[in-house]
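Nothing in this text is a laboratory measurement; each read-out follows from the coordinates by a stated rule. From a predicted model like this one, the values you see are computed outputs, not experimental measurements. Cβ atoms are built from the backbone, for glycine too; each structure is taken alone.
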Structure 1
Amino acid sequence: MEKIFKSKGMTTVEKWGTLCILITICGIYLFVKEVSALCGFFVAIPYIFSSYKRKYIVKENGDLWAKTMFGVVQKATGVTSIHYNPSTKGWQWRTRQMVVRYQNGLKKGFFPITPADPEGLIAALKEKNPGLELQYTYK
């Protein structure tokens, strides 16, 4: 059975950036008075909501899928290792907190994830992939 983990959400910097973009779009609409100026507003809202509501799905075979409301964005088939740093702080904490590395045949890759329950996700992946290499970093 699949196990689903929710994302941690948006950082404060992402929230303020989103608010600034939305205020800019509304300001452009007020000064230009054209309906076409609101097209950016209608495109931005689903994208922001989609990245906020990201889910991480651990499949039966041990694969990890990152899914947004628009569908599956990233697939890690053949997860080989996870780099986890729970004490990450600063500007890029989302890209440095947890990085998943995978290899499927000749295809290799990695991507950062930010689950709300990182220890639960690691336990679920370790259960499906007994040879999973864990790299903890504490600063």
Structure 2
Amino acid sequence: MNFIFVLLLVTSLFYNSNLEGRWKLIDFTGFTTMVGSDAFKKLSEEKKLDAIQGMEFVLNNTFYSFQKDSIFFTNAGPDFSVSEKKGKFLLKSDTLIVFESGKVNPIKFFISSVNDSNLKLRFVRKGGELGPTEMTFERVD
């Protein structure tokens, strides 16, 4: 029993040390899916360009910064809005749990992979089902 506790603690510290720092969103598979959809293909060229510019804005302005047990992040929207947010985070095995300040329900992410330069996350829906899209972040510090 003690061995399992130590193993979980070491795993938590490993993930924590790998997460520490600032990360920039560089890819979101939901955008690729959207661009390949029939609905997108039916848009006017102007609407397509607007959508692509919105996607690029999101990629260029979404950052997650992990510092000890705190997270500071920006959520950028395709409407060219940016909101600064903060909270606490917890790692439970391969799951990142974000407790956003002022919110009741935490946000859960499955950590698909993490190394010194890249972090890949998938949303975990209520009930534990993984969302269909993946976010890829690149370390920027």
Item checked: Computed 2.3 for distance in nm of label points 7 Å out along Cα→Cβ at positions 49 and 97 - originating structure among 1, 2 -> 1
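Comparing 1, 2, where is distance in nm of label points 7 Å out along Cα→Cβ at positions 33 and 129 highest?
Details: 1: 5.9; 2: 1.2.
Comparing 1, 2 by distance in nm of label points 7 Å out along Cα→Cβ at positions 33 and 129, the maximum is at 1.
On mean count of other Cβ atoms within 10 Å over residues 73-80, which of the structures labelled 1, 2 is highest?
Details: 1: 17.8; 2: 14.9.
Largest calculated value belongs to 1.
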